[in-house]
Structure P
Amino acid sequence: MNYVSKYDLDKIIIFDGHCNFCSWGVQFLLRRDKQNAFLFSASQSENGKELLSHLAILNVESILYLRKGKILKSSTAVLYIIKDLGYPWKVFFVFILVPTFIRDAFYNVFAKVRYSFFGRRATCRMPNENELKRFL
């Protein structure tokens, strides 16, 4: 895998490509990431599976954010993504002060009901021509 190294693992978001809410979140980020800082990969895609295998991650039950060589997950991943998105979104980074076990409890409840509320796709969303360079 030629794109994986400690130095390449910066601002990569691994998301559930079957989740409608997650796909909406990727669309939200694509529209607001004016510096094209983020790269995306659905966990179900071939590159996503290869990346997860390289990172020795067997089971993905939350969003992952690879940032500066570290793997962030769940609410911590979301907050750092928002922080890296910049102003005005980074003001929500203040929630990092809430203890992780509390933040993740809310995150996990939402993660369990997201398919019920937002639905599930049979296949991952395909990026359009303009977005293709932003996906692994």
Structure Q
Amino acid sequence: MSPFSVRCFKEGSPVPVYAFFILSKGRNTGCPSFTPCPNCFVFACENKAELQFYYWLVYSLWAAGKFHPYLCGSVIEFIHLRDVKNLIASAVEKVRDMEKVARSMQQIIELEAHLNRQFQLVKEAKRAVLHSLMG
């Protein structure tokens, strides 16, 4: 992997074609997204393969809670840019098969969405039954 570029997002500044955003404040710090928000970093990549690799790496770090030890602040927690860069750089050295991790995470996310849909259907069924019984 080539060296990566992470910087603070500024509204109105150009965003590279192959980029994603990392939330920098709050309890969801480290959460990657393809849409910008006011408190985020821009992670720029050189191509689509790198984008996928780094997106799922950051997603895995976020899901594992690896950003939490670096949070600062007493009211609104935030993370320093240097800590994000260091955490990602050390994770790149440790990762073995990111494609396998990405596939597994995508399957888990799909399963979670499916289960959430089923849960909503069960809630609707319960509501319908109670509504019919209560007249």
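Each value in this text was obtained by applying a stated rule to the coordinates, not by laboratory testing. Fair warning: this is a prediction, and the values are worked out from it, not measured in the lab. Cβ atoms are built from the backbone, for glycine too; each structure is taken alone.
Worth pointing out:
- Comparison of P, Q - label where mean count of other Cβ atoms within 10 Å over residues 49-56 is highest: Q
- Parent structure of the calculated result -17500, given that helix-only ellipticity at 222 nm (-39500 (n - 2.57) for each DSSP H run of 4 or more, over all residues; to 500) is the read-out and P, Q the choices: Q
- Which of P, Q yields 0.95 [FRET efficiency 1/(1 + (r/R0)^6) of positions 17 and 65 (r between Cβ atoms, R0 = 25 Å, to 0.05), calculated]: P
- For semi-axes √(5λ) of the Cα gyration tensor in Å computed as 21, 18, 16, the structure of P, Q it came from: P
- Identity of the structure behind 47 (criterion: percent of Cα pairs over 15 Å apart, for residues 33-80 alone, calculated), options P, Q: P
- If relative contact order in percent (Cα under 8 Å, 6 or more apart) is computed and equals 21, the structure in P, Q: Q
- Once distance in nm of label points 7 Å out along Cα→Cβ at positions 25 and 89 is computed for every structure in P, Q, the highest value turns out to be that of Q.
- With Kirkwood radius over Cα pairs in Å, for residues 57-104 alone derived as 11.8, matching label from P, Q: Q
- Value 0.50, calculated as FRET efficiency 1/(1 + (r/R0)^6) of positions 41 and 97 (r between Cβ atoms, R0 = 30 Å, to 0.05), assigned to which of P, Q: P
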